[in-house]
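Each structure below is given as structure tokens.
Read-outs throughout are calculated quantities, based only on the coordinates presented, and are distinct from any laboratory measurement. Remember, it's a predicted structure, so these values are computed and weren't measured experimentally. Cβ atoms are built from the backbone, for glycine too; each structure is taken alone.
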Structure I
Amino acid sequence: MLVMVREDMFAHKLTAMYERMGKTNRDIYDVHFFLKNNWPVNKKIIKDRTGMEFDEFLKKNIAKLEQIGDKNILSGMGELLDEKQKDDVKKNLKIDIVFLLKLKAEDEK
């Protein structure tokens with residue numbers, strides 16, 4: 001069975017998150033998982049899909065994430081989580097993913 005390699009999967013999910021931010025926040029949850037588990041990312045896919053260098057792309061993602069209201073963070077995934085998980089996501093997901101993206105950006109310097 002053919003499957004996508006991790007670095008390509010992560011790159012596509014990052015660009016999906018950027019493109020659909022605020023519409024389907026499931027991407028935020030998935031990107032958080034990839035970042036937390038230190039998956040590699042195919043930067044060429046990011047460049048090809050967005051026209052941006054990876055560091056610029058990360059900065060734009062961080063800026064967009066910081067603008068999302070905590071109230072809507074469960075959009076597109078609330079039905080997949082139990083009440084405890086929903087509370088955790090509402091309190092921590094945005095803060096955690098912004099922090100992890102900033103760390104990733106620092107690693108790029």
Structure II
Amino acid sequence: MDTLLVLITCADAAEARRIGTALVEEHLAACVHLRPHEAIYRWQGQIEIQPEYTLLAKTVQARFAALQARVLDLHSYELPGIVAVKAGAGLPAFLDWIAAETRTGIT
């Protein structure tokens with residue numbers, strides 16, 4: 001199976017909801033979870049500590065490029081964190097559902 005779990009950091013809950021909703025509406029992700037967290041990172045030479053949201057989007061490899069492009073279109077960050085991890089295993093019926101939900105629009 002070519003299921004991916006995609007982590008995407010967002011500035012706040014509103015941005016996370018907007019991006020997550022677009023990804024599901026456009027069949028780029030089967031579902032998206034939103035989780036608040038605090039991030040510590042170095043940006044332009046300075047240590048930053050900021051509240052953020054992480055999206056966990058479930059998709060398939062064939063939709064990743066389009067998902068990434070759409071996130072870049074909608075995102076406020078100059079360099080959004082977008083990282084995809086292959087799902088090594090999962091409930092077969094759930095993985096099939098992810099594939100079915102993201103199949104729409106693929107030509």
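helix-only ellipticity at 222 nm (-39500 (n - 2.57) for each DSSP H run of 4 or more, over all residues; to 500) computed as -11500: which structure among I, II?
II
Say we calculate mean count of other Cβ atoms within 10 Å over residues 2-9 for every structure; which of I, II gives the highest result?
II
Who wins on mean count of other Cβ atoms within 10 Å over residues 10-17 among I, II, i.e. which is largest?
Structure I gives the largest value of mean count of other Cβ atoms within 10 Å over residues 10-17 among I, II.
Where is distance in nm of label points 7 Å out along Cα→Cβ at positions 34 and 58 largest, in which of I, II?
Biggest value here belongs to II.
Of the structures labelled I, II, which one yields 41 when relative contact order in percent (Cα under 8 Å, 6 or more apart) is computed from its coordinates?
II
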